[in-house]
Structure P
Amino acid sequence: MQSQKISFKRYAGLVVLAALVSAGTWCFFQNRDKPLAEMVIIIGVDGMSIPGFQKAQTPNMDYLVRNGALSFRTRGVMPTVSGPNWASHLLGAGPEQHGVTFNGWSTDYHFITPTDTDPDGYFPSVFNVVREQMPDAKTGFFYDWDVLIDIFNTKNMDRVEYSDFYTRSFSLAIPWIMEHKPALTFIYIGNPDVVGHTYKWESDEYIRSLEEVDMAIGELMDSLRHANLFDEAHIIIASDHGGIDYGHGGVSMEEIKVPWIISGPGIIKNRMIDQPNDVFNTAATAIKLLGLEQPFAWISRPVYGAIEGTSLAAQNRRSYVPQPFGNISSGIYDHDVKLDLEVFAHGPEIRYTLDGSIPTASSPLWQGPVMLKESTTLNALSFYEGQKSMLTQINYTRVKPVSAIQLTHLPSERYFAEGPGTLINFQKASSSFTDGKWLGFQSDDLIARLTLPENSMISKVSLGYLYTPASWIFEPQYVVIEGSLDGRSWEKLKEMDHDQITASQSTGRNQLDFELVGVHNIRYLRVTAGNIGVCPPGHPGEGEPAWLFVDEILVK
């Protein structure tokens, strides 16, 4: 009988606990669905990279950061091209769900069927949600890339305007927003991406394009202020990808990481969002701000780290401090270089180190340019009011100039890159054998003869090679380094056998460094790397011709 009483007490306690939990959960969801926004404006800046945002003079976006939150941990989706990423921003899902895997997607032309569609074949967008749950609210879509609109069902939009340039889009959007006070507006800006493809990402022209975009954003902000709408508006600034050199679409962090800004009522002020974020969370955040329920097909979630009163927001205590940038990039140089650092903002000070350590607030203060003559790793941080920036690292590798190179065996036409000069062009390849920076030798050895401009004292030689046996690309079986003053009589300077080569080998790009005994006076250098010849026993290509891939010979 006693045990039954104990069981009843436990049961009663569990009932009460369940009721309390249920009530708490109900209250939580009621609070979560409470609208924070009267108006959400999403501004999409195509191709805006994190370095580009930090280098450009953008007082209006900076104002939104100071009065809102900024993420540098936002990632795009794969592939890192515009269509899939803008789709993800506004469809609340990734390509695996919405099916947009390339630029030019349409309901009639695609490869992956969306997991869910409306009667017209479109994956549910933020515009669908607003139309279904706020039927009297207005929505607008202003854009200057003609195929972008094909991703979305325009039946759910009240205003759709295509312009040939984004300034025209703003001139149309601003008065419409002032008049109709729409719940949701999307303004797309394509020019930075065009400039990046034309002039190079992070070029002066590219940075200028972002500064001009900031001016257009400032005009919108001023108009909202004059109409007494700014204080009730939520503005999200989003990007789809960064870039490398003249393009994007690859798998690098420079391409996939993008800045993400949010500002408005109920948003934390002057804080970095330290939690990981994804571009498809833009949709869920907009819906959360409007107090709406998101579709089941979405995988996105609101960026709670930006919303006041949440436990995630309480963890975000860092303010944004712009990163310092150098006038040179990491790389290989055969001459002295004057290095200078600059931070593109008022107030922060730059602290740096030259020994590879991470700078602290007590590290040396940057006070002007320094002349680099020897290989150096510079680390620099900006400090402001107890906060610090992202780390800037510049690796300056100093080498001897090489005036000419000859190869006994030419590489395969399939992997010829820029010819023999590829080995002395100071451009290291990636771990992908298709990146156009490797010389590939099928069965042949590498025998390279380098000519220096004059007799030189050398102490080190480096050789880069690729090891991806799954692609039938193997490590050198041996390497021999020889030197000569006249190009006829050769002295062996260093060699490395197979065991030494593989001692620290990993899949991908490897570099062999040959520290010479003493300093040698030479005019000519010969580097021989042995090809395995055929794929070894046990390999799927056993007995078939094997590859040797090399990318850079450095002389120090």
Structure Q
Amino acid sequence: MFYKKDDSQSMERYSSAVTLSDMEVFIFPELLYALMLANIMSPRLWKWKNDPWFNSIHKAGPVKRMQRLKQYIMDHFSFNLDLDTWGLTDKNTELSRFNAFINQKILSESNALFGYEGDKYYFDIDIRKHFGLDKYNSDVIPYWKTETLEAMEAFRYKDGYPAGAGECVSLAALYASGSFVVGDIPLQSIYLFATPLHSQNFIDIKDGIITNNRRIVTKNMWYNGTELSAKARRALENEKVTIVANNTGYIHTMYNTATINPDSYKNFRNKIKNYLKTEITFEILANFLRQNSQLQCCFQIAHSCCGKPRYLPAERAYQYEHSSKFRVGDTTQENLLHEIEEDEYYTSPLPHRMILDELELFFNQNKVIVDSASTIELLQKYLHHECINVVEVVEDLITFCKTNPRLPDTDKEWIASEPINLDNVKNAQEALEKVSEFRTKNISADLAFSAFRDLSRSPWKPFLKAAFERNPVTLHALRNEDIQTAFTKINALENESIYDESTRLAQPDEVWNFGRGDGLEKALCFINILKKHFPQEHCTLDYSGKKVNVKVKNADYTFTTTKQLNPPSDEDFLF
């Protein structure tokens, strides 16, 4: 087994599988796939298949299946980046935890919480303010905890959330697991990847699909020039990819060893590079102008109206797109022009503007390849015009058409890991049993049970370490209450766990944030308070039947439970 109860490094890794903060996933890349597996083992996810929304989904092609999944996630989950959700920690605490695993300087260059602010683009938009990090000083930092599906769904119980929610890593793991369970996408076609500020997936179907928070981005969408696509492009255009993971293992930019299958990683590199490159066509040029609206004033569109030539400023056509399903530059452009009022047109060509229709003829007669210097030079000559700096515009156009992803290099020590195979799994129980078969062969499979929070199949000690060291929200909320009042408030919460199963447990701050918990979960939440008030006192936890008893300083506090677990030992409370 990978878990060693008396080993401090093993304890950090397995307790991190419980809390799953972004910084922990960064330090322990095995956790990224472990979270995905935890969702795959969840009966809640498999219930999605019974939703009428997915009726006959098996008859659709893979891209259509992903689009159905996308709309379901859009309808049921919000993107949550509230830094206060899971409370605060500080740099010294976290650096002390991770000192045995990673160099502090390397960490500060690669993780947003420890000094990393991205490249020039992120400095320009003041990334700390953008994410709300500016309100914290250089020592205090927020937890960005990743949620399992159950915790994501439980946000509907939290004030201000009409449905479920999750941050980018949570949504990436949900998309990856949903792609397998609902979308019937093979595990080997699903790649999870992370940058210092974002987490996404690459789905290897057709030309490729990238998931971005709640949305998906096909290759065509990547180049459509819309604001949504521009946001989706930011991470790969401006950041290094730090982690890539799939069912064979992972590769991390900072570690010298990699467990992902080299051929599998090679496939990922080739596929994503092809996804991130396109030829320059008239439609692509029109899309480029959509994104770079400051250039639109240099172009006009010719249109025949009532048998006579008319001319329209390009920026007016793009403005009309906002209220139309038709677009400039593609096969629907003529329909768009017909929607525009006649008084918007001019009877003569506008001076100092290029006519897009003439550019379209150029592209019909010439193939412009982004890696071909000769065809790029031909385009540059044709675009030469007083209104634009043609050298800068063509350079920007090439950048729009080709992103060179900064992926982890292949100069690694490749360590073989048993690929996780879930072929022919048909329900949550079968998934659980199948993942269990890989626990001694693949560390992500073993860690998945801690992320799954099943205390009948994972050790108590890491769970309790996470519960009592990394759940500050409840402590802060009840900081001014005496012990009896804290007990009363915790016990008054809805007596219902966010987990349906009798062997899975929520962490204390999940109990408090979502206003509910089973009595055993409430008892652990209460012990977290007791440890803050009486750090030197010994707390005991006993339960039998439906009663959970917490004792400290000769006082007893009783909760009601329906969970069915063997209690932790006294040794489990020592770390």
Structure R
Amino acid sequence: MKFDIIGAPENAKITVEQTAEKDGVLYFDLDMVLEEEAIPKKFSLKWSFDVVDTLSTWSPTIKAWRYLGPNWQPQKTTSRIASWMPIHCHFSRDGRNRQTVAVADAKNPIEFTSGVNEYCAWLDCYINFFTVSVAPIKEYHTTIRVDLRDIPYEQAVKEVSSWWETDCGYTPAFVPEHAKLPMNSSWYSYHRGLDEEDIIRECELSKPLGMETILIDDGWQWGDGYHQCGDWQVNTDKFPDFTNFVDRIHKIGMKVMVWFSVPFVGKWDPVLPGVENKVYQRFKGMFLNESEHTFNFDPRYKEVRDYLVETYVTQVKEWGIDGVKLDFIDAFTHTDVSLKPDDRRDIKSLEEAIDTLMIAIRDALTEINPDILIEFRETYVGPCIRQYGNMLRVTDCPNDALINRTDSINVRLVAGNTAVHSDMLMWNVNEPVENAAMQITNCIYCVPQISVRIQALPEDHKKMLGFYLDFWRKNRDILAYGDIFAKNPETGYSVVCGVKDGNAVITAYTDSLVETGDLKTAKVINSTKNNFLIIKNARGRDFEVVNCMGEVLETGKIDSNLEEINVPLSGIIFVK
């Protein structure tokens, strides 16, 4: 395999050399040396790949349309410390890896592109380095990993995640038990209209259903929007005594997490009309952007990092909360303003500053509580982010089962043992209960977050929610931590299977034919448009069918190697 260097800066010497081949995987070292320290300009590595039994493109950033794409409108994967990760994969019609390419550097801005060259039916592939301006450097080094083995694409992707952990130094944070359990989130159920007594009642109803944590999202603080944030003071009109509020939830037996938007500082005081925010006044000139109303902190200033760390430490200690949701990390980005030099900064590189800040937050909070819960949300779910937190959540997709399915599987494939959470689940209370259950079945291979008001649910919805959360907890080791096989990524995953110790949970999404093979047991969920499933190679085995509320509909024995069994939407076949 040969890389061509495209667009090399005149003041730089760039070399690419294959340094190893281990178990069929190729490793290349990329080195760049500049004549003098300077902001590195974009350059690319190009290679070509024959389109032979190659159907589709996979990366976490590619969602609905995983086509190969032409080279004049290529597929694209972006990566930087606070957004996504540097991996790009092509696979065959039966899900076999054709090439999976990854870069060790998950901090600096990198972009993959690939598209079909129509003149010769090959893929023109590029790795583009320094696609966004960074701090001046003198040298740069990274390693490129190329996997051309004929193996399942899931295996190829999973092994990249392991490589980042073991060989590239991105050691994931410890994952405490409560990060792995269902939780309630206040966002869709309340938005900013939080009410203490109503939340207490919701917790009293959530705990028996299997939710172990409540996340108090945006709206607990003074202010109405990001133009009034930054000082993070509790709105005492909503929560007269926040510590007492947390204590009341703890007595119910639930943990408490609180939301913060990390980079944002509003210009205006959240209580006094027309008065500038004290935090804004204090940190003027230490922002990454110029704005009329909302500013982004620049973590290259030690004063900024110290303030943010102190803020979260103070709130965790004073309120006794069990975790934090640290939001909008991907808003730490350069603008023309932030590229100007400033001697007050103790760190030149924004990427290094983000890394330093997040490590400091993690270390300070785990010193208070080793089991602290720290959640991040797409797009910041890559190997760097896994060092700082123990929960990765799907991006906001209210009432959208398809995005929750594809994104939760995308992240599961590269997240190792870090807990992957669904976006908060919500649905219309007028939905048939089977349709409401699809919100859960479509993201059942990650930890469910629920964001509906339990008090407002119809009784059959409550029964369904209780059944499915109980089913999830009983099968958690298979669903969230077993080996995962996701068929047909190009169609949004037609069938997904979690397996551990020969026991499986299989969900049919668009394909009603399910292979049970040599599995000890299989629990097969019907999330298709059909009211049946076809079970293959399970002749002679006992089965039981339940609906989405756990009510038994049928029991019997499978009589043939290809058996059609009636299963309602969101129902389950237990193959014993």
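Bear in mind that the values in this text are calculations on the coordinates, not laboratory data. Just so you know, these numbers come straight off a predicted model, no measurement behind them. Cβ atoms are built from the backbone, for glycine too; each structure is taken alone.
Observations, loosely collected:
- P(r) over Cα pairs in 5 Å bins from 0, in percent, for residues 37-204 alone from the coordinates reads 1, 8, 16, 19, 20, 18, 11, 5, 1, 0; which among P, Q, R: P
- Ranked by Rg/Rh (Cα atoms, Kirkwood Rh), structures P, Q, R are led by P, which has the greatest value.
- Structures compared: P, Q, R; top value of FRET efficiency 1/(1 + (r/R0)^6) of positions 157 and 349 (r between Cβ atoms, R0 = 41 Å, to 0.05), i.e. the largest, recorded for R.
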